[in-house]
Structure 1
Amino acid sequence: MRACGVLGFWLAALLAVPLAAAEAESNFGRVILARSDLIVLGVASAERKRMNTLTRVELTLEQTLHGKTDAREVSVYYSDPALLQADVAVRALFALKAMAEGGYEVVGKPVLVAPGDAEENDKLLVTREFVALEAQKAGDERTRAFWDLIVGHLRLGGYAAQNAVVELMFVARDRAGIIGEAEFERVRAARDEATARHTRQTKDDLRLALQGMVEARVKHLKYRAISREEDAKAKRAAAEGLKDLQREFPRAFTEEDAKLCDAHAADAKEEKLKALLTELAETIRVDVRLYKAEKPGEGAGK
């Protein structure tokens with residue numbers, strides 16, 4: 001999967017930080033909150049000072065969303081000169097880590113919040129709600145709250161939905177165990193309900209995130225149901241669900257899936273189920289050949 005093409009300090013490092021202990025529920029929690037002492041809304045001065053490999057700027061604080069400070073202005077350091085537009089004041093959400101020698105270093109990439117930004121409230125909301133989520137005790141209840149947050153943000157659209165998509169990419173990559181069929185269907189339903197509020201980029205990235213969820217977990221739950229369910233109707237329902245997933249997310253399926261379908265078909269005691277799985281196996285193989293043919297240097301059957 002490719003990373004979501006939107007700005008955000010907890011978005012930029014999605015693939016850069018390995019999954020630590022299960023203390024963090026979200027990508028925001030592990031990438032930003034775990035490394036930050038403060039998250040603030042503030043204005044970085046237009047005046048910058050180079051100090052060896054670092055740039056220093058004075059940051060005037062407007063709101064503190066995480067951590068505590070009585071300061072109205074703090075010195076902030078960053079190593080990438082392109083992090084902030086040169087020679088202009090920059091209003092943004094900043095994640096900051098205290099430095100032993102004083103001042104703060106910037107964590108991740110600031111989220112720009114220009115004066116009059118139509119999405120300012122959403123950017124603040126997203127930050128506050130993820131801070132509150134990570135403050136909860138780890139466990140099933142917090143995981144349920146995470147899914148509620150993701151679904152709610154997808155329905156909200158705009159910036160909140162963009163960030164939710166990145167969180168889903170993190171889940172598909174590193175936390176597939178929390179994906180259930182119910183959670184997957186809630187995400188799909190939220191996508192369909194709020195599609196008019198999603199940008200083209202969000203739609204494209206959400207499709208990739210859903211495909212990742214299918215690859216990582218959802219299709220395997222369908223195979224498990226086909227194997228373990230006692231009722232023939234329940235087995236057929238799982239096979240139909242698998243067929244539906246393959247139709248919408250064909251690239252989530254590989255030759256190994258075709259072989260699995262063949263194996264389940266061979267074990268099937270009911271002719272309807274056997275026919276369903278045999279047809280699905282052939283459909284998967286046809287699509288796999290087509291995708292391989294699309295790649296330079298690869299032909300069908302390779």
Structure 2
Amino acid sequence: MPTMRIALTGAEQPIGAAILSELERHDTQVVPLGTDGGDDLGAALNDITHVVHAHSLTEPGHAASTYTAANVHSTTSLLDACRQRNLEQVVIVSTTETYGRRLPPWPVTESWVPRPLGPALQSRVAAERVARTYRRRIPLSILRPAPVIAEGGGALMQVIRHFISRPRAALVAGGQAPVSVLAGADLGRAVWAMLSQPDEAVDQVFHATSAHTTWRNLAVEACQLRGVEERFWNAPYALTRGLAALRLSGWVLPEPEDVDTYIPLTGLPHLIDDSRARVTLGYAPVLGVRAALAQALDVYRHPPDSESETLSRR
């Protein structure tokens with residue numbers, strides 16, 4: 001019998017799917033779990049030893065109350081159900097995107113103050129705050145991953161696909177803004193590192209990244225993997241920001257669909273320090289930017305070992 005029976009929310013979403021893929025590599029039994037259902041939610045936790053809460057509503061366009069219900073109320077309901085069970089650990093998967101776009105040009109730690117933009121991220125900050133109130137009643141850990149490169153949706157992948165479809169488009173500030181990214185597979189490894197070391201992880205908050213890169217590098221690597229010739233040019237940040245304020249940025253810099261913060265997203269730094277996870281948990285990412293993009297863009301399904309290793313080292 002598996003040593004862990006893990007209930008996972010959000011398994012149908014890119015983040016949860018990446019976590020599921022890693023957990024299934026170990027001696028575990030993973031049970032997909034919804035985030036509503038009242039008494040049914042409590043019953044679903046019977047015989048469960050661990051819970052990973054990766055579900056979230058992030059798609060733009062919803063009312064604030066919808067995000068609150070999907071992210072805050074569902075987290076509260078889940079933790080109330082967890083409180084009634086003798087669980088070994090509960091891991092809440094948040095995001096470093098709640099820090100907003102006012103980060104310094106050096107990696108920030110877990111103590112950085114959140115400045116979420118928009119109701120979706122505001123609700124995720126609220127959900128994390130709610131979770132932290134349960135720490136004395138539940139063996140709780142929190143993971144804040146950097147923006148994730150994984151097959152499926154999400155603002156980062158929408159921007160990357162936008163680069164591929166518009167290889168002669170402009171890049172905000174030439175794409176030189178640095179950004180920390182996390183491969184989907186490495187996200188799963190970070191969650192597993194927390195689950196397998198509860199003494200170190202419980203009552204703690206950790207960051208996870210795979211690599212530091214730039215938006216230009218992401219754009220160029222994505223185009224090269226798809227066999228598209230890239231010819232990006234520089235759109236000064238001050239110009240694009242001014243045009244955005246006048247609602248004229250589309251003339252110079254067409255924005256990806258459903259990415260309403262494209263200019264500040266790609267024009268400002270977002271560097272994350274994950275040294276605590278690496279030192280305390282022994283977390284070690286194995287995928288570089290190119291390998292993460294190759295997997296997320298489905299460039300190959302089952303590459304030869306030599307090719308996979310080459311991509312991972314780049």
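Each of 1, 2 could give Cα extents along the principal axes in Å, but the derived value 74, 47, 37 comes from 1.
Between structures 1, 2, the calculation of relative contact order in percent (Cα under 8 Å, 6 or more apart) yields its largest number for 2. When FRET efficiency 1/(1 + (r/R0)^6) of positions 64 and 280 (r between Cβ atoms, R0 = 30 Å, to 0.05) is worked out for each of 1, 2, structure 2 gives the greatest result. Tell me which of 1, 2 gives 0.25 when you compute FRET efficiency 1/(1 + (r/R0)^6) of positions 144 and 272 (r between Cβ atoms, R0 = 30 Å, to 0.05). Of the structures listed, the value fits 1.
If helix-only ellipticity at 222 nm (-39500 (n - 2.57) for each DSSP H run of 4 or more, over all residues; to 500) is calculated from each of 1, 2, which structure is the one that comes out at -16000? So the calculation was done on 1.
The numbers here are math on the coordinates, done by the rules we state, and not lab data. What you are looking at is a predicted structure, and each value in this text was computed from that prediction instead of being measured. Cβ atoms are built from the backbone, for glycine too; each structure is taken alone.
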